[in-house]
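Visitor: See the structures that follow.
Read the figures in this text as sums done on the coordinates, not as results from a lab. Worth saying up front: this structure is predicted, and the values here are computed from it rather than measured. Cβ atoms are built from the backbone, for glycine too; each structure is taken alone.
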Structure I
Amino acid sequence: MSTVNRSLKLFTATALAISVSACSFLQQQPEVTYVKDQVYKLTVLHTNDHHGRFWQDRKGRWGMAARLTLVNQIREEVKAEGGNVLLLSGGDVNTGVPESDLQEAEPDFMGMNMLGYDAMAIGNHEFDNSREILMQQEKWAKFPMLAANIIDEKTGETLFDPYTTFEFNGLRVAVMGLTTTDTPEQTNPENTAGLEFRTPVDVASKLVPELEKKADIIIASTHMGHYKNGDYGVNAPGDVTLARNVDGIDLIIGGHSQDPLFEPDQQNGTYIVQAHEWGKYVGRADFEFLNGDLKLVDYKLIPVNGKKGKPTLAQNKEMLELLKPYKDKASELIEVKVGELDERLQGERSEVRFKPTNLAVLLNRAFMEKTGADFSVMNGGGIRASLDEGEITYKDVLTVLPFGNTVTTTELTGQEVIDYLTVVALKPTNSGAYAHFEGADMTIANGKVSDLTIGGETIDLNKTYKMAILSFSAGGGDKYPNLKTKSGFVDTGFVDADVLREYIENHPQIKADQFAPEGVIRL
């Protein structure tokens, strides 16, 4: 809460109290437990969008062992200065690296316990797994997993704790959790069935006044996204919208959009921060609190391995001992060569959500070859990494397609194809819904699809065509039309990563130029 906001609220409360009586004035004041004229030092450390990166990458970067070395150094420094530390996560522990995915993120939660996380927000990718697995992860965690706006429709109660509190020699801090309302569309809909994702602004507007009675500092740990100037586009509203519409939040620890905010975005007296992704940085916000006023003294994103990405931090030995058995167990399953590649296939977030890419072409061809489909559609958000030049391992395949979706097919008439593509082809850029096509050529302009051909032939409105698409999209994910109720729908049961692996094994010498995206014109 900014000094201005605090002063205004104090003035309003004082004026009201005087108009009633001095006695009632005293009764209306929130309890004060901090020591008058004492400067409290609070350092808030944060990460977000971990996505299974518990171990360092091939270049020796990142990893939880190096992160613990950094966090311990900061804790010792802050302790020596008489301060206190909170370590928070903006969510999305799950999904992204096969070693983690194959073990349901157990190594990641064990690592977070050793790191001493104090709380985390629930991210949308926490729902990539079944509810049973998610509840098991909550048991593994020795810290609260928070979400004030996820409601169990059967009980009417929050599925997770809405907030938690901390106390440092009289200074009280509350941390609440909030999750994007896009979650049901961005993960397997079956895993969010029976849950209501309420609007964060509505929930926080009611919760913050309650927390102000219990805490001197209010932090929101969120997984909603930072969208500059509140321009969230097709996404659900994010942190800027929250800050502008809810008074009283001092700090928002964000995630979801995976932005490196090297300087806090201040909105309505609220500081908004985010630490990129994968544990590449640890965010550090140093505050001083004095007599009800909170001041941000310093903020920085600290690279885990130096500014040039080279390893500069020693890996904590205790963390390595904890995590190595998980790494070894998974490596036996995934470090298997399946093919070779002469040039990178593009699968980065900044690529597959903005333009057609050669990796998307390869994926769609793999699905078509496996199912005999006439054309295939792939959502950009389902592609999670590139394939680099050189040896391709099963691990690489699982990193590209970590969600375990199955390949489905649907039989559609020519008219139904036009109706379907008119919806999905118009999905915007900067969105996981952005669609990639193979076997279907078209022009996309002015909100319409035209010049549509399937397999090089002009579409016949009365002919039946077979389309391949992942189960996530077929079930309505990313707000695609739900195909599962159509009579021509078939879930093949073939897991996407296994289909890709089989395709590469059948074509072991992959030439990138053979997968150049062609045939779709966007104007």
Structure II
Amino acid sequence: MDNGSQYFSKLSKQLVGFACLGLFFLSMGCNGRPTDRVGTRDNVVKKVSIDVRTLRVDTLAIHSFLSRRSAFTEFAEDFKAFYSSQGYHYVWFDQNGLIEAAQHLLGRINAEDNDGILKKLPYKEELSSLMDQQKEKNFMPPSLELELMLTAQYFSYAKNRWGGAELAKAKDIGWYLPGKKLSYSELLKKQLTVSSADVEQEAVIPQYIALRKMLNHYQELEKKEKEILVPQQEIIKQPIIGDTLAMVTKLRERLFQLGDLQRISPSKIYDQELADAVLRFKKRHGIKEDPSLDSRFLKEINVPLRARIQQIMINMERMRWIPLGDHGSKFILVNIPAFQLYYYENNKLSWTCKVVVGKEMSQTVIFAGNLQNIVFSPYWYVPQDIIKKEILPEMKKDPDYLDKHHMEWNNGHVRQKPGADNSLGLIKFIFPNVNDIYLHDTPSKPLFNEDIRAFSHGCIRVEQPKELAQSLLEDMPIWTSKRIDLAMRSGKEQWVSLKTKVPVYIGYFTAYVDSAGQLNFREDIYHKDARLLDMLMQ
């Protein structure tokens, strides 16, 4: 080809290129986006549109997607159930592109701290990248990879937020209460048709929602305010109203910050308003409600906001493990760190009383059972480990040890006779379990005056056993208050079977919202919070 021919060949290619470039710009609207029509004035062609309703999610594509992302394989059955229920249609796209729920999900994932989620979601960066790529395409055509990623992220997020990130490992940290079972495919179906609040109410117990509200309050405190610490150099056992105390200024500021004091003032005088705020704080933290500004009070009031936020998050995880549903007309809840028994009727708190739980070396087990029998004037059949560790050594020292403690041998076992000195007191409540734990009375009444009531060998001592018996037997009119008294003091063991079994839940919550709407904190007496925190932070 000669030089002239080469010139015209290059020129024609350039003209074709400019023409194509011109067609592209002609197809742009004023906002720089493609219009629905492309081409010249004389040759207009409609842009090919995609009907999202015709697109399908192939089961092989789901399998391929999960095989490349091991963190999502636990949701394989949820994928199958969900897309089968949707006729294998795309759900995160409509004719205009990504639906609003997709953006909402991304926002919730990016703000997961506000939901008390410590366990981080996998593949978050990939989700963001896929979303950005989709925006670059003006949201069309729909990306199958993004469709599946959104579904997988919803399942993972729903598990962390409502199902419990570490429920599968709960028994590893001594949690034997029944676990919740959620259908993430059903949650997603509802999420795409109703508000997230409605879904949440069907996924978690009300206590969880109340605790999350308190979490958000503490998170705002941490963001907006500096930490206020009360000087601990001076312990005041009996502060007197009207005294001028060096710590008062910081004490006021801290109690105001935590919501126990309603207004702030520059006064350094320890007045009644401040004293009342101290008592409110103590009640919320399970501290004896006396006037003293002792070491335990000062320790609790100076716990950093960040530590409290983590404590709330840890207990929100435990709340996620609790199943929803009807517990029957009556049920009993014992919260070990609160040393408290709660009696519910028709899902409402009826009354509460103090309990004594197991020492750290003989911890009360976290589990559930069904209370079936009440035993008046019970024998105490001494566990073998107590016989070996305590009774036999005492018998070697004193041959009359059994007689002095109203005990006797019975078929190779040691049992204590019924009576006021019996270690089980005058009544016990049996819910059969492999741990041989039950509720019972005790002759050691002064222990209920202690703040930290961890003194037993594992069973739970009840401060008001007669009241508990009356509540349990109210559907059996023959068991009047007088008859219960007589049975408790008869000295003769008597078993009574309940008409209906009553569920008993023994739980472990160091942060919770009480019936008055107040946020409560308790000491982690069995050191379980730290271990769960480590699991969630891995």
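Visitor: Comparing mean count of other Cβ atoms within 10 Å over residues 247-254 across structures I, II, which is largest?
Guide: Top value of mean count of other Cβ atoms within 10 Å over residues 247-254, among I, II, belongs to structure I.
Visitor: Comparing structures I, II by distance in nm of label points 7 Å out along Cα→Cβ at positions 263 and 415, which one has the largest value?
Guide: Largest calculated value belongs to II.
Visitor: Taking Cα Rg over 2.2 N^0.38 Å, for residues 319-390 alone as the quantity of interest, name the structure among I, II where it is greatest.
Guide: I
Visitor: Let me ask another. Where is Cα Rg over 2.2 N^0.38 Å, for residues 271-478 alone largest, in which of I, II?
Guide: Sorting by Cα Rg over 2.2 N^0.38 Å, for residues 271-478 alone in descending order puts I first.
Visitor: As an exercise: distance in nm of label points 7 Å out along Cα→Cβ at positions 367 and 431, calculated from one structure in I, II, equals 1.2. Which structure is it?
Guide: So the calculation was done on II.
Visitor: Could I ask something else about it? Supply the structure label, taken from I, II, corresponding to distance in nm of label points 7 Å out along Cα→Cβ at positions 95 and 455 with the calculated value 7.5.
Guide: II
Visitor: Now for a separate question. Please state which of the structures I, II yields 127, 63, 47 when Cα extents along the principal axes in Å is computed from it.
Guide: II
Visitor: Have a look at I, II and say which one yields -9000 for helix-only ellipticity at 222 nm (-39500 (n - 2.57) for each DSSP H run of 4 or more, over all residues; to 500), as calculated.
Guide: Of the options listed, only I reproduces it.
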